[in-house]
Each structure stands twice: as structure tokens, then as C-alpha cells.
Structure P
Amino acid sequence: MDELERQLERGTIYTHTVLSEQAERTNENEAVVNGLIDVLIRRGLVGADELKRAIEAVRQETAATGQLASVHAAIRVDGEPGPPPVIDCAARLPVCRAACCRMRFALSAEDIEAGALKWDLGRPYFNRRGPDGYCHRSDATTRACGVYDERPHVCRAYSCANDTRIWTDFEAMELNHEWIDAHLGGDEPGPVEIFMDAYAT
């Protein structure tokens, strides 16, 4: 089953990359056509500046209403890793309960190939989270990272020190409960996850 899942990951990387490219082209074509129609109906002629404004207006409206075509797949591209941030996580863990381990992020191709973290089969290629909303590699009791030495670059580079999503006051260790409660909930497992969990047990 591990090899089957690995082959699924490799094959769908290509598929979702192609689909993402097609979705981008579809969005641009739709913006051009709808903008052109709008100008033709309202003005009876086409001017370059008017067409550009109409296209941009349609593009913004489509994005604002959530109608942009997408396959909801993403691959992270990281630069060269810098020095890891120094945060006393042990002192903060009783307060924050590893809120950063509940965040969703896209994995890089290197992360996917390394296999330390699985990606969400229902939302390629974002990190997989358990039903409790935490990373599937987070220990349910201690909240310690189960793959700390192999954790993705984004985890290594992350610092909560200036992250107002997590802290309203970093020094006083005051959490931003409003943002955390609104954005870091659990995920409902899909059929693939249910099958894989059942197989693992």
C-alpha cells in the first residue's frame, strides 16, 4: 500500500500541474471574452483602454466571487534555507498547544519525494491533517513533531514571533483565539483517507 500511495502521489503531481495550467488559461480567456462582450453591449464599439478596463473588472469580480477555475492543487517552491529561528517552543507549548502544527501549507516537490509528511489526497499537495486539525505527524498527547529532523523547509523556517495570526501579544504569550478558532479547525476525512486509515490499523 505504501508503494501504491507513492505512485499515486507521483502520477498526480503531473496531472494536477497540467490541470492548473489549463485552469489559468481558462480564467484569462473568460475574462477577455466577458470583458469584450460587456464593452460591445454598452458602447457599441471597442477601444483598447476600455477593453483593458473591462477585462480587469471582470477578472476582479470573478476572483472576488470565488469563480476562478482551479483544481486546488499547489506545489511550494522554497529558496535556500536560512538559519532556523530561535523560539522557546517548550515554554510556549502549554499555551499555544502547537497552533502552528494546525496550519495548512503546500508541500514542495522535495517534501513529497522525501515522504516524511503525507499530502492531503483530497487537496493536493497540501500537508495532511488529522480529524483533530493537527498535522498527521503531531503527537496527540505531547504535540511534539514526529518527524522533527525531517520536517519540511517551511516548518524549519517558520517563526511564530511576529505572526499575529497566532499571538495578539508574543511577549506576554497572549493567543489570538479569534483567528485560531476561525481558521484552524479539523478536516473531515475523505474516502481515500478513511480507506488509508483503515488499512493502517
Structure Q
Amino acid sequence: MSRERILDAAVERIAADGIDGVRIARIAMAAGVSTALVHYHFATREALLAEALEHSFEIAGDARAVVAGAGPATQKVRDMVEQCLPVTPLQERDWVLWVELWLRAVRHPEMRPTAAKLYARMHLWLREAIEKGVRSGEFAPCDAGAVADCTLALVDGLGVRALLGDPGLGIERARELVWTVLSGQLGHDGRPLAPLAARE
């Protein structure tokens, strides 16, 4: 479908050039369509960019939904942390897009609803996994929404440093720090949860 090809091409151009550097003509060329067709599907450049970002994070969200399927809550949350950090090249690309969205939303208020919508989806996804763990007895009783907010804040801050290649904080250290905090919030009677093992 031409519309999806355009969105995929826009995502790649945003990741490569940054939102401010993206041009409709380059997106059209990358998608193998005319600029007229791009304008047919998207009324403005801003509409295309906003939908492209949503498109990218919808795909990432679908992958996270698979992670959040059946299984122990501890494993779900462990895998979610892994999904949220810039571990693989694809996740690094998604992080570049996420940072671009932050910058754009700060400067252009019309992008803020897009950012809020994506954060709400991530928050719900993580909160529901935590609530399931509380119900099953894997996790200690807690305010699942507050723990989800804290986790997302940690992932955002540590993920940026890992993405930048901060020599003082790589992916392994980021994993360890996020899981240490989660373990303290979700463990019973001060007993930590099983450590977050690095993925091969």
C-alpha cells in the first residue's frame, strides 16, 4: 500500500536526517512515489511527520504487546525493560525517533498530543503487567501506575545516556539500575526479584 510505504520512508528519513531536515521530495523518492501522491495522502508535512512517528511506535508497541503475552509477570516486566532500552540497532533507531519527537514537541505544541498518546500507551502496557504481578502474588502490593511512571522516567534518562555512548553508563549498567529500582519497588519484604539477565 502506497500510504504505508510513504510512512515507512518518512520514518527512515526522520531517523537519518532529523525532523527538521526531512523533505517531502526525499520521502517520495525513498517510497518510490510522486510528491503529488504524498500530498494526496497527507494534507501537510506536519501531518505526515506526526503520523510517521505514530506509525513507528505503533509497530514497536505491537512488538511489546507480544512480549506482554502469557507468562510470569516478572518475565514480562523484565522483557519490557529490555524492549524499552536502545539494545538492538532497530531499538536504537526507535530511540532516535523518540528523541526527535521530544525535541519537536518542546518547540511545536501541536506535536505534544502525539507524544502524550504514545506515553499513555507505554504507561498502560507496563502498568497492566505490574498489576497482573500484584494479583498473582509475584509482586508486593504497590501503586502500579506510580511504579510504571518511575520506570519510564528511568528508562528515558538512562536510555539517552546509553544511546549517546556515555562511557560511564552503557546498556548493561542501564539494565542493572532499572531492575534494581524495580526490584526494590516490587519485591516482597525487601527481598529482591530475580536479577535482570542480559539478553544474548
Structure R
Amino acid sequence: MHDVSAVLLAAGESTRMGRQKALLPWRGTTLLGFQVNGLLEAGVSKIVTVLGYRAETLRSALQGIPGVVTVLNLRYRTGKVSSIRAGLRQVSSESTDILVISVDQPRSALLIRRTIQAHNEQGVLITYPVYGGMGGHPIIFSATLLPEMVRIRESRYGLREVVERHRKQVLRLEIGDPDVLLDLNRPDDYQRATSHSGPAR
């Protein structure tokens, strides 16, 4: 039986957005709430949410949600890799697979579930969705790669190094949904996405 843990990255200062992305309204909740709900609905057993900037505000929003734990990355200003590593250290030893995604990459439960199912059915080491030939998120790793994953460095392009090392065991899952590429970095990204998708879906 597959036991998927997720590392949800929500530690950044959102300097390009100008306000904390995790708390932005999204489809009837916040980006943080939407992502957590989607992961749980898709069958993820444990969500390790990595916090940094204004950690207490986000921690209080997650308090009491079964399956969700938080970890504080005091080095969040050094880049995303430090947050990934902080989250990976809290992944359950019983996990068979590890999903990694950022809070500014909102994905529906259906999309997450399809990616997980394909990963399990194909028996590969790494899976990520693709739209129009472009790689998107979430990305799922076999837990057998955890020792390599915790050694990633910003200078070696983070998790991309692990993906490249095992590219013969990577499933690029073609999905006809442009949301696999959605990445809300700047105000215009957010405005475009909300005007396109509407307040709820």
C-alpha cells in the first residue's frame, strides 16, 4: 500500500507579490487552505508544512487539522532548498512516496490524485505532470530517494539534480490542464489567474 507524504513550502516572504502569498484569497479560502484541502482530499496521509516568514500566523491557520504538521525553517531567506530540506527531515519513515509543492502553485485534488495514481501504477522513481511539453507540479519522488533529497544544495539546482540523476526513471505525465504550470509569483500572475478561474471552482 502506498503512503504519500507531502512537503508544502510556505516559508517565503513573498517579496515579488508584495503580500504574503499563503494568505491570498483563492477559490473560497486562502492559497494555504486550498492547497492543504486538495492534498488531503487527494489521499496524502501527512502534510509537512514548512513555515518561515510570519510563521505563527500560518501555524494558527493550520492548527487542529488532522494529518498536518508544521516545521519552522529559520534559514528561509537563504532560498527554497533550505525549506525543502527542513520539510524532508520531518517526513514519516513509513512513507513510500514524497510529494513536493509550493503554496503558490495551487493544484486541485483531482490533478494531485491523477499524478499520484500514475506514479503508483507506473512504478517509477519520479513523476511530474506536463502540459504542452512543459513540466509542471506537483512532483512526486519515491521515498527510496530521500537520502539523496536531503543532500540537495541551492548551488546544484536543488531537486532538479535528483531528477536529472534518475531521468531514465522519470514519468512525464501529459495532462491536458494548464493549471499544472500555474505559479503565482507576482501580482499580475495572481490577477490573471483569479480573473481566469473565478473566485471558486
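From which structure (P, Q, R) was volume of the Cα convex hull per residue in Å³ calculated, if the value obtained is 173? Please list the in-between numbers first.
On the way: P: 173; Q: 128; R: 116.
It traces back to P.
Matching task: -9000 is the computed value of helix-only ellipticity at 222 nm (-39500 (n - 2.57) for each DSSP H run of 4 or more, over all residues; to 500). Pick the structure from P, Q, R.
Going through each structure in turn, the value belongs to R.
Taken together, the values in this text are just the output of simple stated rules run on the coordinates, not laboratory data. In this text the structure is predicted, and so the values were computed from the model without any measurement.
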